[in-house]
Structure P
Amino acid sequence: MATLKEQFNKDGFVILRNFLDKEVVAGIYREAREIFAEQIKRVTGQSVDIDDRDAFESAMFEFFEKDFTAFVNTGKTVQHTISLHRLALDEKVMNVLKEIGVEKPVIGARPAMQFNSRFLSKDGSKHWKLDAHQDWRTGQGSLDSTVIWFPMVAAGTDLGALQVIPGSHKAGLLEASTSGYQGGITANLKEADFVQTQFQVGDILVFSAFLVHQSGNNITRNIRWSVQLRYNNLAEPTFIERGYPMAYIYKPEPDLVTPNFPTAQQLEKVYSNELKDHVVE
């Protein structure tokens, strides 16, 4: 029987069943919905039950339509939760990376949470459903850059779980359009070569950043909530020789995103020692 590393090297991916603690995944998922619910209430006036999936996601769609900027900002905010980042650094995750050959793991890009639905698409944008691509093009890190992907809800064909081409990680960096987020592959690919993956909560997909993959087609009215974690290997020779390149660029906005904010009075209120909810002795 092949070892995990042998299977990974052969196919470019492995699916580990029941790998993550379901309660941990549920906690990350809940925190994200709570953050969205706060903004949904502000924008739409609805106090929505986050445990009523259909009602909550309908409210998500309304939020998206009414205040796109706030929706995008909220989507960015849920990617900065402590629970999500804690999972990305979990010892069990680090150990599986080392088991497949990533000797010295380092974060390749901050954790990403995605919520894919055709109802969360602007002006025909296909960002909700990515065409065939290789993640290495947007990261450009070590040759053994590795991605861990998992849904926070059960996901199969109907919800659009990832489709992969086994062994495609050895084909090199394929010609692609560099426009947009994904750099979609322009080379001819056979749809018959793609394998549809299926997941329960707790399952993870570990794959090479060179593996060709694409979003499945979410034909439901529900959102495919998922997480992507990216890692490079500090011990990989070409990564060292290239001076640890970092293709992701994070930078602050040059102007205030909220004009004329904050006022001195607002800061005075925040840092006031007046009695609020409790007194520190």
Structure Q
Amino acid sequence: MFYKAKNGEIKVGDTTANYISFGTGKRNLIIIPGVGDGFKLVKGLAIPFAFMYKLFAKDFKVYVFSRRNNIKEGFSTEDMANDMIDHMKKLNIDKADIVGVSQGGMIAEYIAINAPERVNKLVLAVTTARKNDVLEEVITDWIKKAENKDYKGIMVDNAEKSYTGKYLEKNRKVYGMLGLFGKNATYERFIIEAKSCINHDAYDRLDKIKCPTLVIGAKEDKVLGIIGSKELSEKIENSSLFIYEGYSHGVYEQAKDFNNRIYDYLLDK
């Protein structure tokens, strides 16, 4: 099996959550994806993720968690973080480096706040500690589209706001197929997760994050804005900030050095 890639399911409350793991390293690394989890679970994706993040596979045992199945209305980013802390306990993950992207970063903030003893290093990428005008406008529009069951509309708008340059032009060529593939969860799930982004507010508790933290922002971020990255860096004492010029929210897919930057930070290279 490619880097011991495994698909798993874990009990949480009165339901379950899907996760994947891969890698042969001794250090634990948890990657928390963004609000796209509302439409696309990690279920069955162990091998694709192991290939995508193979850079980390020799040095880390990597875990990627979806939010719980049967997620309830009003479930918050802090609730999601507390689920992840419970997952760590059940899987005997005493401590881990944690990488959170977009909404995943919001969840990661609360893990570091509520269970600091379980976080080694923290990476918060294209995320924020609280809503801003950019976030509220974009996410509210996506919620309206989801209420109208317009999956393609959400995906097209996400691409237009997330990518830049030739990468955006390349994606535009497949817009006609966006409504056909990629959705294995529900509109209701996506709406709950999206609302949790608008209601997210860890700003006044960021001083509780004491672990070394790398904040990564994108100067042209049209989904969450750049202000959130700057606020995180200003409020988290032991943090450093790197801002990508010329990229938007999808920098984690588009910038060729994105994973290497995180890898080098985690391993002090």
Problem - Which entry (P, Q) yields the derived value 12.8 for mean count of other Cβ atoms within 10 Å over residues 47-54 - result: P
Completion exercise
Value 0.93 of Rg/Rh (Cα atoms, Kirkwood Rh) was derived from the coordinates of, among P, Q, structure Q
Handout entry: Per distance in nm of label points 7 Å out along Cα→Cβ at positions 87 and 103, the highest-valued of structures P, Q
Key = P
Fill in the blank from the handout: Across P, Q, relative contact order in percent (Cα under 8 Å, 6 or more apart) reaches its greatest value in structure P
Handout entry: Identity of the structure behind 20.8 (criterion: mean count of other Cβ atoms within 10 Å over residues 15-22, calculated), options P, Q
Key = Q
Practice task
Give the label, chosen from P, Q, of the structure having the highest value of distance in nm of label points 7 Å out along Cα→Cβ at positions 31 and 255.
Solution key: P
Handout entry: With helix-only ellipticity at 222 nm (-39500 (n - 2.57) for each DSSP H run of 4 or more, over all residues; to 500) derived as -9000, matching label from P, Q
Key = P
Problem - At a computed 2.9 (distance in nm of label points 7 Å out along Cα→Cβ at positions 39 and 215), which of P, Q - result: Q
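Every number here is computed from the coordinates shown, using simple stated rules; none is lab data. Please read all numbers here as calculations on a predicted model, not as lab measurements. Cβ atoms are built from the backbone, for glycine too; each structure is taken alone.
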